[in-house]
1. Can you tell which of I, II, III yields -0.52, -0.75 when log10 I(q)/I(0) by the Debye sum over Cα atoms at q = 0.11, 0.13 Å⁻¹ is derived from it?
2. For the read-out distance in nm of label points 7 Å out along Cα→Cβ at positions 55 and 95, a value of 1.5 was computed from one structure; give its label from I, II, III.
3. Could you figure out which one of I, II, III the value 20.9 for mean count of other Cβ atoms within 10 Å over residues 191-198 was computed from?
4. Taking relative contact order in percent (Cα under 8 Å, 6 or more apart) for each of I, II, III, which is largest?
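Just so it is clear, none of the values below were taken in a lab; they were calculated from the coordinates. What you are looking at is a predicted structure, and each value in this text was computed from that prediction instead of being measured. Cβ atoms are built from the backbone, for glycine too; each structure is taken alone.
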Structure I
Amino acid sequence: MRDSFNKQICTAALTALLLGLPALVLAHGVTARDAGFIEQAAGVHFGPYVYLGAKHMVTGYDHLLFLAGVIFFLYRVRDVALYASLFALGHSLTLMGSVLGGWRADAHLVDAIIGLSVVYKGFENLGGLRALGWSIDARWAVMAFGLVHGLGLATKLQALSLSPDGLLTNMVGFNLGVELGQLAALTLMVLVFTLWRSTGSFTRHARLANILLMVAGFVLCGYQLAGYGQA
């Protein structure tokens with residue numbers, strides 16, 4: 001009976017995931033209103049850019065899925081802080097470097113790799129790397145994927161006409177907003193995981209949750225590759 005119920009939960013969750021992710025893929029990015037502000041803004045607008053950075057992070061389902069995978073089996077606050085800091089360092093470097101230095105990459109391909117980063121974390125959490133005999137330092141992997149996530153953030157801004165007047169200050173504000181958004185999202189995630197781990201449900205459904213995480217990553221990657229093929 002329990003196995004049958006778990007299969008029903010899995011089927012329902014997969015269906016909801018597959019139906020819901022396409023809408024999220026299309027919705028994620030810079031809204032028309034925010035894009036209009038960015039393209040018309042000249043000079044320093046530190047506060048608004050902090051807000052935009054925070055908004056982009058807390059609505060960035062791809063970044064949040066990856067972070068959820070990162071902290072899934074982290075039980076100590078200092079470990080969460082370490083991995084979050086490495087991720088933040090990685091995406092700060094490529095976000096600032098790409099926008100200020102003019103480094104460009106195809107947005108679809110970058111977002112496809114971000115999708116694969118979600119797959120990677122789910123696979124790692126399921127013990128897939130150990131099963132293959134691979135030994136990859138999780139800290140360096142998180143930082144490396146942070147570099148890719150930062151490049152993804154940069155492509156959203158580079159698709160717009162950014163004024164060079166006040167660009168450095170505005171990008172510092174945007175990056176600060178991203179970090180504040182990440183902190184807010186992580187705080188909520190840690191609370192949710194702490195509550196979940198206090199129940200027997202966590203042990204029973206941890207495997208299913210990471211399978212769903214991998215499915216989400218593959219779907220995200222597939223949609224981005226489809227977009228690249230149509231570009």
Structure II
Amino acid sequence: MFEIFDQEILAIIWLTMRMTFSSTTISAIMGVPFGLWLARAEFPGKKLVISINRTLMGTPPVVVGLVVFLLFMRNGPFGALQLLFSLEAMIIAQVILIAPIIAGIVYTAAARNEERIRSFAYTMGATKLQTQALLIKELGNEIFFAVVTGFGRAMSEVGAIAIVGGNIRSLTRTMTTTIALDINRGLRNQAVILGVVLMLIAFIVQLTADFLRKREQRADENF
């Protein structure tokens with residue numbers, strides 16, 4: 001009988017959370033600054049860079065999984081690292097998928113509001129550092145939305161991580177790949193239960209992040 005809290009399922013949930021939080025954090029660290037920089041910078045080929053980023057935002061996960069697989073396979077350029085079929089490989093695949101999404105959302109918001117914010121900061125005599133801090137603060141909701149969107153994308157990923165992780169039991173099997181496997185094996189009840197757990201985790205994380213964001217906003221207003 002399927003036990004939702006048995007040792008194997010708990011391990012799958014823990015692995016999923018590690019992978020999701022790690023890839024989202026790395027993607028945010030990369031994507032947010034890049035999006036802010038891209039909105040402000042002027043250089044030849046900027047439109048091409050924006051187009052490439054937008055293309056990456058819609059890249060099929062299986063393509064990303066294939067690319068990472070070819071890079072880290074035994075005879076690949078990075079085969080010596082022996083990362084294929086590991087948590088690290090799945091995180092790398094997810095970062096390639098998520099970072100452009102976060103960067104794209106942040107860029108769009110910054111490009112739309114940056115001039116207004118910087119003009120206000122200039123009239124107030126703010127320094128460059130103060131202006132940048134104000135920009136990040138004013139774009140807080142958009143940045144928060146970008147990161148949460150990335151988190152949701154990471155949590156729901158199947159294709160890329162199945163290719164580079166191999167869906168190996170007790171090693172690289174996540175909640176989404178387990179659901180896909182259970183459906184193929186005809187274990188629909190197990191798949192439904194795991195799906196509900198997955199949605200509950202996503203809801204709790206989203207609710208917690210939203211609460212922390214609103215508390216921070218209230219603290220800033222009171223200050």
Structure III
Amino acid sequence: MSSSSGFAAWNERPAPVGPSRWRFPSADEFPAHDVVGFGGDLEPETLVGAYSRGIFPMPLEAPEPLLAWWSPDPRGILPLDGLRVTRSLKQSAKRYEVRVNTRFEDVMRQCANPARPSGWITPAFIEAYTRLHELGWAHSVEAFDREGNLAGGLYGVRIDRFFAGESMFQVQRDASKVALVALVALMQESGMTLLDVQWRTDHLASLGAVEVSRASYLTRLAAALESRPS
């Protein structure tokens with residue numbers, strides 16, 4: 001990975017946020033299905049409070065777009081020691097330079113491309129997470145080709161030893177996978193323990209993602225939030 005100011009920002013303490021004005025359901029109040037609430041807002045304190053409780057936002061079409069809050073059961077995670085890196089992916093990694101936190105909003109906008117299937121990232125989400133990034137809570141990992149073009153990347157939210165992967169994109173072969181490999185290495189170097197991928201898709205399963213029960217996920221989350229890495 002290359003050196004840049006973004007790497008230093010990775011381990012800086014984020015700006016403090018106050019408590020949310022919204023009441024989050026406790027784990028014993030979660031319904032059996034994945035959606036645990038509706039409404040609210042995307043203010044920094046709301047987002048940090050939600051992720052700290054194993055909840056994340058995603059719009060729901062019903063039939064008008066509605067802000068929904070999710071806690072899937074089962075939950076997809078990628079064990080940091082379980083990432084599958086093929087020989088071809090190792091070769092692909094040589095074609096890219098990885099940077100951190102240099103093009104956050106651009107990464108989000110690429111992830112929000114309406115041409116992508118199942119797009120859900122709205123302008124309100126871009127604005128909210130860019131603000132969260134400016135406060136030091138949200139991060140991007142980016143892969144650039146040899147000409148300096150943004151070839152792929154991912155973004156998500158970090159709280160202590162936990163990272164919630166939100167979305168990834170690529171416009172060149174294996175670029176998003178290279179960003180993911182770099183993220184896992186960065187998490188390991190930082191003493192982090194939990195990489196949340198929300199749902200275990202076939203694509204993520206091919207990289208080592210597994211499913212755990214909601215209860216198991218919340219236990220892992222609590223352990224990851226016990227203390228900050230030294």
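1. III
2. I
3. III
4. I
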